[in-house]
Structure I
Amino acid sequence: MTAAADPVAAHVAELDRLLRGPGTVKRSMIAEVHGGLQDAADAYRAGGLEPLPAAAAAVQDFGPVRAVAPLMQEELTVRQGRATALLLALVFPAMVLGWDLLWSSGIGWPGPAPAVVAALARVQDVASFGIAAAALALLVATFRRSGAPRWITGLAGLTAATGALVCGGTAIVMNLAHAPQAGLMLTTRPLALVAVVVSALVLVVVVRSAVRSLRVAWASTRSDQGAHAQVG
């Protein structure tokens, strides 16, 4: 039986196309579905059916993709929101504490910082811990399953985007406001340059997670709408 003519392969491929979420979790779910369908088809073949009718019967028992996908998408949506919330709860306080440690070790720029830089640093600290607190609340919500997972995951994505924008933006403005000293720090203190690069990479990871969460939340909304339209 070719892959194109195999109802099991076609069913699994359509399900894989519709679902959005963390790659590892999605692959595990798809593999589990494929294995279950193959086992069901094998049982039908053992009962006397030919391979093609056996596979078709297994698919029929499993149910239409449009009816099953929303249930699987909900779990993927929860997992994506949880991953993003956990990331935010860890990295934002870690960056604040890491930079405070570097600064207290004398690796920051020499001399007192301008008032605007000190004010922006306070804003960045407050925003970082505020983002972490919001992320912890969202993380707890992913385990309660009391609300729509797409809203929790969407909020996690918006929180991540906000954190990256605020913290990344204030960092850029602080360095521009004190450009000579910032340049001196980066050119004479390699560890400071490493810290800047690492912080930038962390923010890229946060933005990537934000985009993924927003996409998964949107996919979950569309999946629910498709299921309701099919029922209607």
Structure II
Amino acid sequence: MEIKPSPDKYTWYVKNYKGMNAASVGYESMAGDRRDAYGDANVRIVFVSSDGTYLDPGNNEQLAEYVVTGQNLAPNTEIKLTYAKDPDGGEYSNLVDVANYNDIVLAVEKPGQSKAIDVNLTPILPSPDKYVRYVKDYVGMNVASAGYISMAGDYRDYYGKGNVKLELVSDDGSYIDPSDIEMMSQYVVTGQSIEPNTEISMTFGTDSEGKEYDSLVATQSVQSITLNVAKPR
């Protein structure tokens, strides 16, 4: 499939990942997740395996065993970027403020291996601006791939400038330590308390003169999402 060329630095188009070896997709970021570059921005790549296995974003040997079979954002889906501005209102040349998508979810499987779980590839609505994001579809994801461990030690996921706490409820009643990647990697998400594409609205803090901060979220309409999880059978 031919991917549209970018007309300018503000507009890019989602690649066709289907058929690619997972180790060939993107790169491991300094933060330890998998990302792919789109102009001056980068988008997080989330692998969802049909056997329920957690794919370590930095383990190319493991990733090389899997092939991409689908993606939640169709090839040529538009990725729009807006750029940060200096105190005088001038636009920085390469400092991205907001992208309308944070993640691309890729379904992957080992060639010839039978599937253990159903992988959801729900297209998530594009964010129109920094004030609105939409709930992701976590069902089918390995729990260790769903978010990140915050400085406070809880489990969260990014939503634009904000973040949402992911509360884990296991079907067997086990406590899942969010700081224990090995434990989390044993579970797959089977349900979520808020439907995918539910709107999350945000407001931003202001300084003493009433000027809005670029990235200091004051309020958001969704603060936590409960994920029901179970071990693949």
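So distance in nm of label points 7 Å out along Cα→Cβ at positions 154 and 202, computed for just one structure, reads 3.0; which one of I, II is that?
Numbers: I: 3.0; II: 1.7.
Of the structures listed, the value fits I.
Thinking of I, II, which structure, once helix-only ellipticity at 222 nm (-39500 (n - 2.57) for each DSSP H run of 4 or more, over all residues; to 500) is computed, gives back -500? Computed on structure II.
Determine which structure produced the value 0.10 for FRET efficiency 1/(1 + (r/R0)^6) of positions 50 and 74 (r between Cβ atoms, R0 = 25 Å, to 0.05), calculated from the coordinates; the candidates are I, II. Considering all the candidates, the number was obtained from I.
Taking distance in nm of label points 7 Å out along Cα→Cβ at positions 42 and 178 from the coordinates of each of I, II, which one would give 6.6? The partial results should precede the final answer.
Values: I: 6.6; II: 2.4.
Value 6.6 for distance in nm of label points 7 Å out along Cα→Cβ at positions 42 and 178 corresponds to I out of I, II.
Supply the structure label, taken from I, II, corresponding to semi-axes √(5λ) of the Cα gyration tensor in Å with the calculated value 30, 23, 15. It traces back to II.
To which of I, II does the computed value 4.6 (distance in nm of label points 7 Å out along Cα→Cβ at positions 34 and 186) belong?
Working: I: 4.6; II: 2.4.
The structure behind it is I.
Hey, relative contact order in percent (Cα under 8 Å, 6 or more apart) derived from one of I, II reads 18; which structure? If you can, show how the numbers build up before the last one.
Numbers: I: 26; II: 18.
Label of the source structure: II.
Taken together, the values in this text are just the output of simple stated rules run on the coordinates, not laboratory data. None of these values were measured; they are calculated from a predicted model. Cβ atoms are built from the backbone, for glycine too; each structure is taken alone.
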